[in-house]
Every structure is written in C-alpha cells, then in structure tokens.
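Just below sit the structures, each encoded as structure tokens.
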Structure 1
Amino acid sequence: MVKSQDAVEIVDEWTTALLAALATQNEQAVAALFVEDSWWRDLLSVTWDLRTFHGARPIASGLIAASAGSPALRFEAREDERPVIDSSVPGGDMVEAFLRLLSDTWSGTAVLRLRDTGADGWKAWTFLTAMDEIKGHETTTLTRRPLGNDVHESGALPWHIQREDRRAFTSSDPTVLVVGGGQGGLSIAAQLETRGVSTLVIEKNPRIGDNWRNRYESLVLHDPVWADHLPFVEFPESWPIYSPKNKLADWLEGYVSALDLNVWTGTTLGPSSFDAATDTWTVEVTEADGTVRTLRPRHVVLATGAVGGPMIPKIPGMDTFAGQVHHSSTETTVDVAPGTRIVVVGACNSGHDIAQAYCLAGADVTMVQRSATYVMSQKHGIPALFGSVYSEGGPPLWKADLINSSYPYPLLLEFAKPQTVAIAKMDADLIAGLEAAGFNLGIGPAGEDDGLMGRALRRAGGYYIDVGCSQLIIDGKIKIRSGSGVREFTTTGVVLEDGTTLDADVVVLATGFANMRETARDLFGDAVADRCGDVWDLDDEGELKTIWRQSGHPRFWFMGGSLLAARVHSKYLALQILGMETAQVS
C-alpha cells in the first residue's frame with residue numbers, strides 16, 4: 001500500500017526525471033519512464049494539435065520531437081488535488097495526479113497515471129497534456145471578469161449601446177465568422193469572445209435554438225444533464241436529467257444574452273473567397289432585413305453540426321407515390337388520423353423516436369431496418385457509460401472533463417467492451433424480445449464489441465438508445481422488416497428488395513446524414529472542400545479526423561458534436577485560432 005506522502009514523492013520524482021530527459025533530448029531516458037503499453041494524449045500543449053501516441057518508444061519520440069525548440073515545460077502541484085492512490089486496479093498500485101503544466105507562453109493541465117512495475121520503479125501508463133490558456137489572453141472570467149461600471153467614466157456610453165455597437169460590427173470586421181448557431185457555434189463563440197477574439201455567429205433560422213425546435217416533437221436528449229453543460233454556464237440544479245428539445249432551445253437563446261455573444265439570426269451565407277496572401281476571407285451575407293454585408297474575417301468556423309445535410313436516397317418511383325415523403329430531419333409533428341399507414345425507413349435513434357411517436361398517436365407503423373442497429377436501454381446504458389464521471393455527486397465539471405479527456409479514444413474503446421457485455425446482461429430481456437421480433441441487433445461476440453462508443457466514434461450513428469420504442473416492437477405494435485431496403489416506390493407504397501410490398505400514406509426516410517465536408521462543399525465550394533479531410537471517424541493515431549483541428553484548408557475549421565463534445569473541444573479550437581492570431585503557431 002502506497003502512503004499519501006509517498007504518492008507525492010513518486011509523482012515529483014517522475015516529473016523531475018521527465019523534464020531532465022527532455023532538456024537533454026534523451027529519447028531513451030524518456031522511454032524508460034513509460035510502461036510499454038502506455039498512452040500519451042496531447043491537446044495542443046506540446047504539439048499544437050490533438051494527438052495520441054501509443055507505446056513507450058513512440059511516446060518518447062513524439063515528446064522529444066515536439067519539445068525541441070519549444071519553451072521549457074514545468075510542473076506544479078495543485079493545492080486542491082493531491083495525488084490519489086488506487087490499490088484496487090488489476091496489476092498493482094496506481095497513482096493518479098492532476099498537475100499544473102506551465103511554459104513561458106501558456107498554461108495547462110497534466111493528468112498522470114503511474115503504475116508500480118516493481119524493480120523498474122514507477123512508470124506512466126497514461127499521460128495527458130492539455131493547454132488551458134495562452135498567457136496575456138486568458139479568459140475574462142472569475143477573478144478577471146469585467147467590472148461593468150465603465151458608464152461612470154467621462155464620455156462612456158451605457159452598456160446596452162456599447163453592446164449593440166459590438167454586435168452590429170458597423171465599423172470593424174469580426175476576426176472569426178462562425179456559420180451556425182447551435183451548441184457548437186455558440187460554444188466556440190463563447191470561448192473566443194472571453195479570450196478577446198471578436199467573433200460573429202450567423203444563423204439562418206429566425207431564432208437561436210430553432211435547430212432544436214424544428215425537430216420532431218418527441219425529441220429528448222439521450223445524454224444526461226451532468227455531461228451537457230455549456231462553457232462557463234452550468235444548468236440549474238433543478239434542470240431535468242434529460243433535456244427536452246424546446247427547453248434546450250430556450251436555454252441556448254438565453255445563453256447568447258448571458259454571455260454577450262454576437263449573433264445575427266435570419267442571416268444567410270452568400271459567395272465567399274479566401275486570399276492566401278493576406279490570410280483573409282471575404283464573405284457575403286444577407287441579414288434578416290435583406291441587407292447584404294461583406295465581411296472580411298481571418299477565420300471561418302463551420303458549425304452546422306457534426307454531420308452534413310440529409311442523405312435522401314434516389315429511389316425509383318418516388319415521384320409517383322401518392323402519399324407524403326419526409327426526411328427525418330424535417331419531421332416536426334405526428335398529427336395524423338388513427339390508422340394512418342406509416343413506413344419509417346431506417347432504424348437508428350431518429351427512426352425509432354419517430355416510429356414511436358406515430359405509434360402512440362394511433363398510426364399503423366412499419367419500420368424498415370436496412371442493416372444492424374446496436375440497441376441499449378437508456379435506463380441501464382447511460383448510467384453505465386456516464387455514471388463514473390458525469391453524475392449527481394460526481395467530480396466537479398473541470399475534473400470530469402479532464403478525466404474523460406485523459407483516456408485516449410482507443411483506450412476508451414477497450415473499456416467499452418466489458419461495459420457492452422455488462423449492459424447487455426442488464427438488458428437481457430430487451431435483447432431477447434427484439435431478436436424474437438426479428439430485429440437485427442448485430443452485436444459482436446461478447447468481449448469484442450465496443451457497443452455504442454465504437455459506433456459513435458467511427459460512424460456517429462448505427463445505434464438506438466431505447467426510451468420505449470423497443471417494447472412497442474417486441475409487442476408487435478410497431479412492425480419490423482429487417483435486412484431489406486426499399487427497392488422502389490409505387491403509387492400506394494413501397495416495394496422492398498425482397499419483394500415485400502408495404503402500403504403507406506407517409507414514408508419517413510430516417511436515412512442519416514452526409515459527411516460534414518459536403519456541407520462545406522455546398523456552402524463554400526469545391527476549392528475549400530477539396531482541401532479538407534473527411535470529418536469524424538478515428539485517424540491512425542486514434543483521434544477524430546479534421547473536426548476541432550486544422551482542416552486542410554487555411555483558417556477554415558469544423559466545429560460540431562454533442563453538448564459535451566462542444567464544451568470540451570471548443571476550448572481547444574479557440575486556442576488554436578488564438579495561437580495563430582498571436583503568431584505562436586502557423
């Protein structure tokens with residue numbers, strides 16, 4: 001058993017040895033500080049990128065290369081977080097430490113987990129280095145918050161007049177133009193504005209939050225409240241665990257006001273171009289009143305969601321169908337007469353939610369499942385995946401986010417395998433019932449399938465978090481047709497690839513969305529999109545591709561993801577933009 005004081009000394013000895021090895025560029029000495037199956041994740045602080053390294057030698061090589069010519073690092077203990085000893089983990093004692101990580105130009109955080117290797121001493125298993133602030137451009141929060149009483153100074157204008165002038169950008173251009181006013185766009189705007197980077201968000205909808213209001217009426221978030229806070233503002237303690245869409249929409253609208261974000265609603269994007277000689281964009285926008293403005297920002301952030309536009313398959317005969325055809329993205333109401341025949345094509349979250357809503361409204365619903373869908377219950381799955389970090393009485397948010405970020409995605413996917421087995425055991429009756437109903441779950445061998453986590457990271461889809469629709473399928477109240485897509489439309493319905501005919505009054509295409517890169521193509525043209533990489537899925541290192549990092553096109557960025565992802569990663573995207581503006585990175 002390691003004593004608390006011993007843990008402090010162990011961490012001090014390890015960090016001292018690492019800094020000494022980096023100072024002398026001794027790659028062998030760095031490698032000796034890590035176990036062979038070790039992980040280093042860097043969020044900007046050393047590499048100015050989002051990087052993951054696996055194995056003692058690759059970690060040592062990466063640390064040496066990234067630190068060469070960079071400002072020297074130093075570690076400081078946190079007064080509020082002493083190293084923690086965990087003797088319950090397999091393989092012996094482990095020490096976990098949260099440390100301040102500092103250089104002459106920025107400050108950050110390190111999360112270190114050391115394993116006792118016996119004769120070879122304490123070595124790192126996981127190591128996170130994450131930038132928090134660029135010195136001289138820290139967030140204007142807490143002890144640095146503005147006074148707000150400058151109206152008493154000679155000649156000062158009242159706050160609301162100053163505020164409107166900043167929002168209007170009548171005599172200046174924003175440094176950053178954000179396209180899209182959902183949680184991603186607002187999060188990056190908040191992170192930039194609090195660091196002194198002028199930012200304008202344009203949103204095509206009449207109101208902030210309409211991207212949620214305009215979705216199907218039964219939509220409620222699947223992630224719990226403890227994971228879904230926005231930057232700088234947490235939900236009230238009375239907020240429901242799972243957020244209804246319209247309640248969240250109103251919260252986003254209030255967030256804009258509370259954080260003094262510069263937002264133009266009802267504003268559409270026009271022609272744009274990028275001048276590589278001056279690193280400046282020229283972007284034409286049309287405001288809600290028809291006014292056409294030409295803006296010259298230095299950065300553009302595309303924040304229209306982590307996916308692109310709706311994928312609407314071209315199915316023969318669709319134009320001859322006498323009923324209605326909707327994509328799930330435009331489905332807002334299920335106000336239909338009892339007995340109305342509904343065919344929902346697609347069997348992931350949106351397809352299930354819409355099918356459930358129609359069924360409860362008295363419609364005759366058939367779901368067409370084209371390929372396997374992973375299913376877990378919200379009741380069992382969400383606590384299993386989130387509960388150790390994001391829960392009532394869990395760690396404070398800053399610490400929860402660091403714990404979550406400190407495990408690289410490939411390691412999280414390994415953790416997900418036994419979690420998937422455990423969830424399946426709790427959901428045994430649900431799974432058996434779905435299989436009996438003919439639903440294709442497509443769960444891999446026990447201990448090999450990484451469940452929701454793997455599908456979310458690789459595909460951003462392919463799963464359903466059950467909130468009641470599965471029981472309707474089990475009970476036969478929603479009919480399931482699995483393994484065969486739609487071959488063609490007729491005037492009265494659809495014909496499946498296996499020849500089955502389904503009569504329908506309404507066909508809902510819950511067929512997913514294109515890659516976010518294609519949204520860039522639609523809005524900014526081939527010249528921009530062709531230089532960008534595909535967005536999402538894991539790269540060779542195990543980081544998500546293109547999103548929240550340099551896209552391939554200069555000064556063009558992708559921002560998106562869940563509320564949790566938007567909160568965590570908006571900071572790192574903002575720091576990259578600020579790093580360019582302060583000439584710390586090219």
Structure 2
Amino acid sequence: MFIVDSRAGWSSVVPNFEPALDLILTYDFGLLRDVLGLGGVAYYVDHLCSQSVMQENNFLMYRFFHDWHLDEEGNDIFRHNGVDFGFSFRILIWNDFTFYVRSRLCLEQLRGFSYQKLFVCSNNDVIESVLQDMALTWSRLATGGRSSLDGYFFPIHRWMNERVHVRRIRHRVRDAVITVQGILMSAWDCVEGRFRQRVRVFVQEYHPTRKLMQCLRKTPGVQVLQGHFSAARGAMMFLRERPIPVFGNVGRYRGAASALMCFYRAKRAARLVLTNGVDVTDAVSRAIERRISSTLPETLRALDCVIRYLDRHPIRLVVLIANMGQVAMLVDCVAKARGVPSYLIINGLLCSAFLDEGKYADVINSYSESIRDHYFRGMKNVVCLGDPRMDDYAMVPRRSINRENPVITIGASGFSNTDLNSYLAVEFEFLNDVLEAICRLRSRGAGVRVVLKVRANGYKELYRRFCDEYFEGLVDSILDQVPMRAVLDETDFYVSIYSQTLFEASCLGIPCVYHKNDRQILDAPFDGRSELVTTHSADELEVAISDFMRGDDRYDAFLDRGTMERYVGPLDGENLKRNLKFIEGLLSGDRKEQSA
C-alpha cells in the first residue's frame with residue numbers, strides 16, 4: 001500500500017509498484033487516473049469513508065469545535081482584561097482541526113485492509129502524525145519536489161498560509177498604513193467628538209454588507225468602524241474610513257500568552273470521540289495548541305488594541321457576515337463583554353445542518369424563510385430581510401437565450417474544509433464530469449462555447465493545465481478576476497455546484513443545472529428533491545444539456561420568481577432599505593423590529 005500525495009512522488013513509487021497487487025492512496029486526480037490506466041487500484045486518501053459515517057462525525061466534530069475553549073463549567077478559558085476571546089480563534093484553527101479529523105477517519109480504514117507493507121511518499125505532516133497516533137508501521141519514500149501545484153487537487157495548506165497564517169511584505173505594509181492612519185484619525189475623532197456626537201457601528205465588510213456600509217457612512221450622525229480598509233478606491237478613503245489600528249510590542253504579551261496556554265492545558269474539558277470509538281481529543285488539541293500558541297501573543301496585543309480603541313470610541317452595534325475573521329471576532333468579543341448588540345447578515349446560502357458559522361449574534365438575517373426553517377431551525381432570533389446584493393437582480397430584463405449555439409458557463413467546484421464529506425480533488429472530479437458531457441455533445445455537432453469561471457479561492461493555472469491535458473481545445477475561456485455578473489451577462493446555460501450564483505443566474509432568466517458528484521448532505525434546493533435541476537454523472541448532465549438545447553420545460557420551475565424568493569429572499573429591490581431600517585431600529589434600542 002502506497003500513500004502518495006501526487007504525481008510529484010510517483011518516481012519514488014514506480015520501482016516498487018505492482019499494478020495487480022498494490023494499492024495507491026492519493027489526493028491527486030491525475031495520479032489516480034494514471035494508476036487506473038495502468039490497471040491498478042487507487043482511491044482518494046481523504047475520501048475512504050461512507051457518506052453517513054462522515055455526516056455523523058460532522059455533528060460530533062462541530063460539538064467539540066464549539067466547546068474546545070471552555071472549561072467544565074462552560075466558562076471560556078481564554079479571558080483577558082475582562083473579555084472572553086477563545087471564540088476568536090476559529091478561522092486560525094479551523095482547517096488544522098477538520099483536516100486531522102478527516103485524515104484520521106479515513107486512515108483508520110487501513111486497519112480493515114490486508115497488506116504486507118505501507119509506504120508513505122508525502123509532504124503532508126498530518127498524514128505522518130495520524131499514522132504515528134495510530135501506531136502503524138510504515139516506511140518513508142523520497143517525495144521529490146515540494147510544489148503545492150504538482151497535482152490536480154486543492155492545495156489547502158498553501159491557500160491557508162496565503163490567506164490567513166503567513167504575513168507577507170504587503171500585509172506588513174498594509175498594517176503599517178492602517179496603524180498610522182488609525183492613530184491620526186482616532187486623535188481627530190477625539191477632538192471632533194467634543195463638538196459633534198456620533199453613533200458608531202462596526203461593520204465586517206464583505207459582499208452582503210458592502211453597499212450597506214457605504215450607506216451607513218453617508219448617514220448623518222453615524223460613523224462606521226471596520227477591521228481593515230474596505231474595497232473602496234481613492235485618496236478620500238484615508239479620511240472617510242476608520243479601520244481599527246493594531247500596534248505595539250508583541251514581546252510584552254509572551255508571558256501572559258504562556259500563562260494562558262498552561263491554563264488551557266489544565267482546564268480544557270471538551271472531548272471528541274469519533275463514531276468508531278477512537279478518542280482523538282489529545283490529537284486535535286495538540287493541533288489546536290500548536291496553532292494558537294504561536295499566535296497568542298499577537299492576538300492578545302490585538303485584543304488590547306481593540307479594547308483601547310473602543311474605550312475611546314464606543315460602539316452601539318456590531319454588524320457581521322459570519323462568526324469568523326480575526327479583528328472582527330475580537331471586536332465582537334469585546335462588544336459581547338460590554339453588552340453591545342450584534343446583527344449578522346449571512347454570507348451566501350447556509351445549507352449544512354451541522355455548521356454554525358452564522359449562528360452567533362443577537363439578531364440574524366437569514367435572507368429567506370427556507371434558510372430560517374432549515375439552517376436556523378428552532379432559533380427565535382432570526383429575521384428574513386433579504387440579501388442586499390440581490391437588489392442588483394430585481395426587475396432586471398430576462399436574458400435572451402441562444403439554444404442553438406449557446407455559451408455554457410461552468411462555475412467551478414471547490415473543496416470545503418468545513419465538511420468531512422468533501423475531499424481535495426472534488427473540484428477536478430466535478431470539472432471532468434462536466435467537460436466530458438460537453439465533449440460528447442460537441443462530438444455530435446453541437447455548437448457550444450465553453451467558459452470556465454474559477455472560484456475566488458481557486459488556482460487558475462491548475463485549471464488551465466487540467467483542461468490542456470484532458471480536454472485540449474474544449475474550453476474557450478478561463479476566467480477568475482471577472483465579476484460574476486459580467487460572466488452571467490454573456491451566459492446562456494449555467495452549470496455549478498451548490499452556490500448562490502445559481503440563483504443569480506436564474507434571476508437573469510438563465511437555465512441552470514446543479515451538478516452534484518460529491519457526498520455532501522445539503523438543505524433544499526440542493527437536496528435533489530427540489531425545483532433545481534440536479535445531475536449526478538456525466539451521462540445525466542449530457543441529457544440535461546440536450547434538454548436545454550431543445551427547450552425542455554424541466555428548467556421552468558427554478559426560473560420562477562416565487563421559487564427564487566422562497567430560497568434567497570425578496571427580489572423586490574428593497575433588501576438594502578430593509579436592512580438599513582432594521583439597523584436604525586437596533587441603534588434606537590428596538591431589537592424586536594420585524595421585516596416589512
């Protein structure tokens with residue numbers, strides 16, 4: 001048995017590999033296909049368990065994820081200057097935690113295999129850590145190069161380093177600018193505050209809150225605080241915006257950080273026992289501790305900066321888009337300690353029953369009744385005020401659809417590090433299915449143009465290589481930085497995974513297919529029993545595209561405006577106004593204001 005990351009390590013395996021006898025476990029779509037082509041047997045190393053087993057463990061895993069920083073009495077172990085802040089570590093530890101659990105569940109399956117030797121050719125430290133925790137005997141093979149783009153799978157550790165863990169020069173420059181600007185503007189606001197009183201609102205900026213933040217900034221008597229500079233451009237940004245500056249000597253917090261880590265080791269009480277009976281508490285706690293111990297001094301510094309800033313400039317409301325983010329969660333922790341209310345506008349469609357990334361706020365806007373009744377089942381603090389960004393799709397003319405020579409746009413799939421039923425190569429299994437279906441249609445003379453839209457966290461160079469290797473000449477355009485609306489304005493038929501973009505396309509009159517070749521269990525309309533046309537294989541998708549080209553009415557139900565509103569909320573162009581009015585009510589102390 002060989003565990004091999006990708007093709008990069010294949011040269012070390014070849015001398016020992018017998019296709020008729022041996023088994024390959026890999027993350028790489030390309031290597032798996034190569035081995036199958038040789039007559040061998042190969043599986044994805046992170047996709048060895050059944051859907052039901054992984055779903056059961058999803059619930060167990062997230063119960064621990066909620067409790068890991070609490071002691072036996074339910075108190076937060078991480079407390080500093082009167083503020084509980086263990087909750088703020090979520091974004092830092094999420095992938096380390098879930099990746100270990102997924103790996104452990106899958107590798108535990110090896111105990112049921114009959115094999116003589118286990119060879120490991122991997123640059124992944126988690127694989128070796130799991131095998132050691134399992135007390136299995138294995139031998140290491142040379143891995144060759146260490147490029148994170150050697151195979152066709154999502155390089156999750158590289159992505160986490162780029163987005164969260166590693167601070168590059170541009171991040172340091174940005175932080176320095178925020179510090180200087182923040183200190184100067186704070187001093188100015190203190191002087192101005194003697195003559196003019198303002199109500200301050202902290203807003204976590206992203207797609208659902210971007211326009212709302214712009215409107216609040218123009219509202220007389222309201223000042224908007226934020227965790228970083230917004231996406232706005234122009235020099236006036238430095239005068240208008242109020243990012244909270246984080247600065248100071250990290251070294252002076254090392255003693256307090258060390259004491260907190262000792263306290264955590266002594267007081268942690270949460271346990272995680274998987275459905276197979278394996279207790280992984282110590283292992284996942286080790287992964288969590290390794291991550292937070294290196295960042296805790298910086299977190300304490302940031303927390304003190306937030307406390308001092310909010311002492312000088314008190315806020316009346318926190319507006320969030322999720323229960324994650326570094327500075328935003330620290331602000332939320334301080335706000336909770338001071339009794340400041342929070343309002344959360346969910347970021348996209350939340351449709352996994354075990355997840356809780358949008359469940360912690362005083363009031364939550366779920367967009368629609370469907371999301372309220374599924375994801376937020378049983379919660380009483382949820383309102384349905386719609387998604388402000390969907391105002392762009394209200395009352396828009398339906399696109400004229402070309403069914404003879406259509407533009408087929410593919411919304412790329414993506415690995416979900418939050419769901420155990422996802423796996424690193426899922427986006428390339430998805431793309432292979434879709435392009436195989438289109439290839440068959442083209443071979444029969446169908447005149448289609450193919451556009452591939454890469455997700456914001458995707459790597460365009462990987463997709464280009466994949467298309468060149470397996471479907472040369474089939475894809476006409478690969479886009480990554482182009483806004484989704486601009487892409488849809490040139491689209492006649494849209495294929496994607498579970499995504500809000502399916503609703504955006506439908507609002508424009510574009511027939512859509514949800515192609516599902518993963519094992520994730522999702523709420524309607526991604527449950528396979530709703531109005532959304534759903535396919536599960538290249539064969540089914542080929543039929544679905546053929547049906548579209550001949551004008552079949554199977555797509556009509558999901559194009560209906562009433563259907564859209566049931567899932568994504570109102571499409572009357574008033575969502576931004578409704579949310580602003582609700583925020584006005586919260587600022588005036590009315591938490592019970594209902595949607596119109």
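Overview of results
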quantity: FRET efficiency 1/(1 + (r/R0)^6) of positions 23 and 223 (r between Cβ atoms, R0 = 41 Å, to 0.05) from the coordinates reads 0.45; which among 1, 2; calculated: 1
quantity: Mean count of other Cβ atoms within 10 Å over residues 191-198 from the coordinates reads 20.8; which among 1, 2; calculated: 1
quantity: Parent structure of the calculated result 16.8, given that mean count of other Cβ atoms within 10 Å over residues 287-294 is the read-out and 1, 2 the choices; calculated: 2
quantity: Computed -9500 for helix-only ellipticity at 222 nm (-39500 (n - 2.57) for each DSSP H run of 4 or more, over all residues; to 500) - originating structure among 1, 2; calculated: 1
quantity: Among 1, 2, which structure scores highest (criterion: mean count of other Cβ atoms within 10 Å over residues 63-70); calculated: 2
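A short reminder: the numbers here are calculations on the coordinates, not readings from a lab. Because the structure is a prediction, the values reported are computed rather than measured. Cβ atoms are built from the backbone, for glycine too; each structure is taken alone.
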